[in-house]
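Okay, got some structures for you below.
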Structure 1
Amino acid sequence: MSSIKVIGGGKLKGETKIQGSKNAALPIIAATVLNKGVTILKNCPKILDVFHMIKVLNELGCMATWEGNTLIVDTTTITSTKVSESSVQKMRSSILFLGALLGRSHEVSIAYPGGCSIGKRPIDFHLDSIKSMNVSQEFLGEDKDIIYCHTDKIIGTDVFLKFPSVGATQNVILTAVLAEGVTRIYNAAREPEVLELCNFLIEAGARICGRGTAFIEIEGVRRLHDVEYRLPADRIVAGTYMAAVAAVGGEVILHDTPVGQLDSVIRVLDKIGCSIRTTDEYMRISSNKRPLPYGILKTQPYPGFPTDMQSQLMTVLSIADGKSTIIEEIFESRFQNVSELKRMGANITESKNKAVISGVKRLKGAQVVAHDLRAGAALVIAGIAAEGETIVRNANSIERGYEDICRDLSILGANVQYCSDNII
């Protein structure tokens, strides 16, 4: 297990390029299973979660190779429709193979996902929706934690989601692409990653209408074909580096930023004192003063403020010039960073899904633990803004979604580096 050592002090300045999108890559990698051939994914991020999805592909009998940041996936042959229990426990996105394998092979065996550090994230919406598409479900094993789904044919139907779940929306799309008839999803998730999955599938021969809206219609086709597709830049990575500038000040240019996907983040950062200018090719963000407080910030499904940016903004607001409130409405355990920020001198009061943050002038370096991917990135930002040395343990969790957060922030002038726990 590795850690990240951060020496605080100084502003950020320079330019860096935003990596390919994690949340777009994962469902699209699962979707490659639907094509009996070769898929080429350009601008694919080399992160732990992508490596894990590749491992699942290998378990299924598929092959994947890298050429730089291009991932070449050969799914001509599938020798297994079973996703191992360890795979699902390591990464919940493995559940996306549920819909992909059903669509390809009409059967799948997959473990029920375990707990998650940021919340329960049950898959009832996935299972209920897929069941309505003429799919039988059995729960096997001593603890009934193995889901076996099978059907002689998938039949399109109307699916009404009680909540616009991203994963459930994606799994229904994956199941429906090769189905008989038409599937209509009501109250579908509108996140950019759902739109990208639809765009990819359309390029491969799928028939999908309503992409990017709350109503998606999929007309089943007989087969998909080989495709070459470029993944977009990662909106959360871009937002993370924007938050870093908001916290410590400076002026940074972020190339390949998906500006259109960051409206809610831009609005918040503008209100707390950042200056943001955008073009079709890059974003310039600057700040030269202590952040202003933000009255009440609520996380919401897209296009609202993303829960994946909540931890980073909590770090920024912990040193704001006044009192702010964050209400987390997506995941019930997303405030695990509160105790870590308190170690660094933050003044935060937490009650259920609400955190009241009274900004302090300066955080102080400390040893902290990254409880999840985004929380870890937020603690790195806290370390840059703090006085003295900060050690962020469990840095492996950050590598799930950031190709090299130390490289990127070092380019911008931060004193950040990976180190082994045994030399701390």
Structure 2
Amino acid sequence: MTNRQGMDEATAEFAGLPYVTELRSAEALSQRVGSAVVPTRIRVKRGRSAIVSWQRKGEGRLGGLQDWGWSAVVTSADKLANIRRRAARAGEPVVVHECSEPRSAGATGSVLLSGSVLADSKLSKEIARGTQSLPGADALEVIRYNPGRRVLLRHTGQTSGEPEFIRIGTRSQQHLVGTAAQWARWGLPTLPVESIGSRGTAVRSPWWGTGDLETHPDLAVAEEVGVIIAELHRHTPTEVVPGFSTSPIGQADEAATVLSQLLPEVSDATQDCVEQLRRRIGTESGTGVGAEAGLDDRAIHGDLSPDQVLVGHSECRIIDLDRAGVGHVGTDLGRWVAACRRRTDAEAETLETGFLDGYRSAGGGEVDVESWAAWAMLITALEPWRACRSDWQQATLQSIGAAQRALTASDSRVS
């Protein structure tokens, strides 16, 4: 058995659905769709459904709404009918590729189908409403697409000629408006966010900078980001606009469970990581035994990494405040360090040490960075699989190994 076959079998067994290995394969998916496409992100509800976003590739492709789409496996007759009904209202085709036999009386079996972004049963109406007032809306470029949840677009207005970000979701985006305004009041560099339309599901921000810190690494900017985040962490929960909130240990426990289902051979290692994290950061974050909930919580970004930092003219703007809210400061530090350590070039250490030096120079509190880095490595270990990478198994094992090494490094520093 080849390694690829083994990974496909692991995926099929984990999902409990037919066709899922095809959704993660550019070659197989292209054959189904009828043109060259590349899968970008998959989401699975075990035994129930799976959906993947894809982008068409080839000469002349501009990345517009018609160049992005989705393919899905559904087992619910009601869900299938809903997808078809909403696509028909939008005037968009949905192609059914294959249907398996029902497994029991009254069941529909599994259905494999595809459609464009505009045939997305949950997003299509919001996209239509969010873009109807935009001049030149037919020239929108897709930046990111998460089926049934959100789409990030680049729009260049015919009047101003200035590009802007357009973000459209199935849920209200007003927390982004409030959080961006709050950061501005605090003097923290981000982009203004403005609502579009009356439903609150679409927002706009100016297009800014020449790229992000991930692709344009810079020691001085990394240090500046550390200073900014230290300033953010000075703000207490009573000052924060209500936003994303979750338990770090709960996230680690959930990640370990899913990883063990997909790769049973890592079960012992991931559970051991969780138990170590429960003893270390559980108490720090107010989730350990006997700890008070919310202990030492502060305002946080929640999803901090170099690719969330736009750069230009020696300045920066921190964006993507989806998970901004209240939490332990280690969340931000751990995520940043983990993102840096996933790099394989010399800039990894530059971005990590620059950020931490800036954070500490600005009075950032003492944090068990290695334990929080281990936490971040664990909760993001499944990302290569979700991103449909062919080397996902190797990348996931490397992430788990990095988490174990960080915990060992934390032990060494304590002793």
Structure 3
Amino acid sequence: MTINIPYLDRAFPLEADDKNLLAIAFPNEIDAPQSTKETIRNALASPYGREGQGKGPPLGEFLSGGKKLLIIINDATRPTPTETILRGILPTAAAQGYGTGSITLIVATGAHRAPTEDEYRQILGTFYGALRPRSIHHDARNESGMVQLGATRNGTPILLNKHIFEADRIIVTGSVEPHYFAGFTGGRKAFLPGVAAFRTIEANHRLALSPNACSLALEGNPVHEDMMDALGLIKAPVFSIMTVLDKEQGVAAATAGDLMASFYGAVEIARRIFCVQVPQKADIVISVAKFPMDIDLYQSQKAIDNGAAALKDGGTLILVSSCRDGIGDEGYAKLLSGSKSPQDAIEKIRGGYKLGYHKAAKMAAVSARATVAAVTELPEERLKSLFIESAKTPQEAVDAALARANAKGIALPKILILPDGCVTVPEVS
């Protein structure tokens, strides 16, 4: 059969024998008959209260009495429908007396770079003209713009952007999906790492080396624990709007109200969508990083990690991602390229952690037990330095993987395809 593998603005055709194909695992579909606008409006009309307290106050009541509103929004690496969310909340803010001059939008970049102007246009949409002058981005390395608040139970120093403490009302927006070491994105991540200092993020992400820091895990996950500890230090009232996206990156559901109650509500929906059952582990896994997660290898690595969950030891993991912006953060790449082997990289990371090394550790762990290949715009030599083979097309990569499997005596290698690998978490039945 022929399977089309998405890549940039086109698709690669892949010919695969039906008897080799284990599954094409898309995120699950749930009933979402409403438009995105209606979904968000309905979520705002039925906000979550604090856990165990039933329905919370509506947005208008939450905003009443405030004078300075801070809205935390995602950067362009997240497919959150920020423009539609703003369309849902700004009329209510205006009705409560918040003029444009009393609203600040902060892009929760974490340790990522600032958005480009084109990315601001992508994020804000039709609100670009009105709200771009009121939009700032978080700069994790500018500690003069931070407030220091002590430390978490794990010893992570907490420094957060001062704008968090200058507002008397905060609205957090985001999307909830599985995350390879925080358990899930969204909710509390808006603050840490979203608007945290570099050294706060670095200390928090070091905890990703723990075996308890993995996709779907919240209880006992030290990364999540840090985020919760930071959240408890926010003084201003916080209202949350979380979306859960479907396999086409449309809005499948939305939750609003209390930050953690709405987050946990979205988590349950995300589990139903993104956790998919597969009958067994595969010899070959093709994992696709879709837009916007194909921006660079740093972000696309999530597709490697998810695909590896359903890959046999000694198998082949094929990443399909343009990595149109390159490697991303260079720290993890330098660590890998300066190592003799994946195991050597893991030992170096144990000896001294820097931000980004958790990414190297996760990648090295996969390369240590399997072949990793990539269809990407990155140069072949650069990939080789990261223990990744280069392929021009998915067909070339699959043919090579089949030949390796056959050479090992595997008569009928099984292929699993994850067309949205950054958010699809395969669970072996």
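With Cα extents along the principal axes in Å derived from the coordinates and found to be 71, 49, 41, which of 1, 2, 3 does the value describe?
Source structure: 3.
Work out the source of 3.9 here, i.e. which of 1, 2, 3 gives that when distance in nm of label points 7 Å out along Cα→Cβ at positions 57 and 81 is computed.
2
Laboratory data are not the source of any read-out in this text; all were calculated from the coordinates shown. Worth saying up front: this structure is predicted, and the values here are computed from it rather than measured. Cβ atoms are built from the backbone, for glycine too; each structure is taken alone.
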